[in-house]
1. From 1, 2, which structure was mean count of other Cβ atoms within 10 Å over residues 71-78 = 24.9 calculated on?
2. Hey, volume of the Cα convex hull per residue in Å³ derived from one of 1, 2 reads 142; which structure?
3. Can you say which of 1, 2 returns 18 when relative contact order in percent (Cα under 8 Å, 6 or more apart) is computed?
4. One of 1, 2 was used to compute P(r) over Cα pairs in 10 Å bins from 0, in percent, for residues 39-126 alone, and the answer was 16, 38, 28, 15, 3. Which one was it?
5. Assuming -16500 is helix-only ellipticity at 222 nm (-39500 (n - 2.57) for each DSSP H run of 4 or more, over all residues; to 500) as calculated from a single structure, say which of 1, 2 it is.
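Laboratory data are not the source of any read-out in this text; all were calculated from the coordinates shown. What you are looking at is a predicted structure, and each value in this text was computed from that prediction instead of being measured. Cβ atoms are built from the backbone, for glycine too; each structure is taken alone.
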Structure 1
Amino acid sequence: MTLVVVSGLPGVGKSTLAAALADEWQAVHLSIDEVEDALLGCGLPADERTGIAAYEAVRAAAEQNLVLGRTVVVDAVNDSEPARETWRRAARATGRPLQFVLLTLADRVEQRRRLARRRRGLAHLPEPAWAHVEQVAAVYAAWTADDVLRVDAAAGPSDVLKQVLRGLACR
């Protein structure tokens, strides 16, 4: 029973990887974007407070599932230390191990292509424009902790999944 948090910029393949990991392990898959979309659908404003609320709602759901003995895979950008601390708190509260996976993609043309093709079907949370991704990248806090597995997402989804499974098995 582990908490795995898949992190990275929009368009690098977080959701694809998180879903594949959850499927591989028969784990619970929780997505910040899905929860934020639901909160927006309830009339909450499209601002930072709603994003924070989505993180906290997913944290609470993750904790409930960890206590029940389930592995949880979270899909979240995690662009700041306060966001990352959310998951550290969940791990401490449940006594379960935490592993961050940071997906990166150096090929910005490929990332932009992936983003343009993405259709998640969210009703209230639009797909981010490339300009938004660049803004997030400009302020994305560096990962300084040793508790992160860094994986280049340039390969196809099945190869990325294999890399992550190998990397997590070694930790």
Structure 2
Amino acid sequence: MACDFDFDCNNDDRSLLESELVKYADIKGSLITVLQKAQEIYGWLSVDTLVYISRRTGIKLAKIMGVVSFYTQFRTKPAGKYLILLCQGTACHVNGSADIEKAVREYLEADEGEITGDGLFTYNNVACLGCCSLSPVMMIGDKTYGNLTKDSVVKILKEIRQGESK
């Protein structure tokens, strides 16, 4: 069934977002904060959610989509419980980020942007994490891992996966 943007095709509870919309309603320039809160609540920003934000705030959907597509922090499709950001900046590239990505891809058995079969992981390449002295580097959630090797990255991912199975 196609979605008609009346939000009946999306199971997201809009009341969770409504309190945030009320909180930021009179604060000019709060769109990014509202989008961050929506993504925090739902895990990603569906078209339904963006249309809802547009209708509730009066901000044109085109402007919202422009912001969402500009900032890499926003996801427009679901991700695993743990979002891995792999730095591909110059320092990381020179220090082996391609090997790190290969190790991640092989261990997870998933390509960039895909959710692993167990629903735990998604990885994305990013232009720069700003941690050049730690290169190669990745972030998982708000934790940064640096000076990575193929072995250390697999060890980190195994530990997270094992922690989830307990």
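1. Details: 1: 24.9; 2: 13.4.
Derived from the structure labelled 1.
2. That value comes from structure 2.
3. Working: 1: 34; 2: 18.
That value comes from structure 2.
4. Details: 1: 14, 37, 36, 14, 0; 2: 16, 38, 28, 15, 3.
Going through each structure in turn, the value belongs to 2.
5. Working: 1: -16500; 2: -14000.
Only one of 1, 2 returns -16500 for helix-only ellipticity at 222 nm (-39500 (n - 2.57) for each DSSP H run of 4 or more, over all residues; to 500), namely 1.
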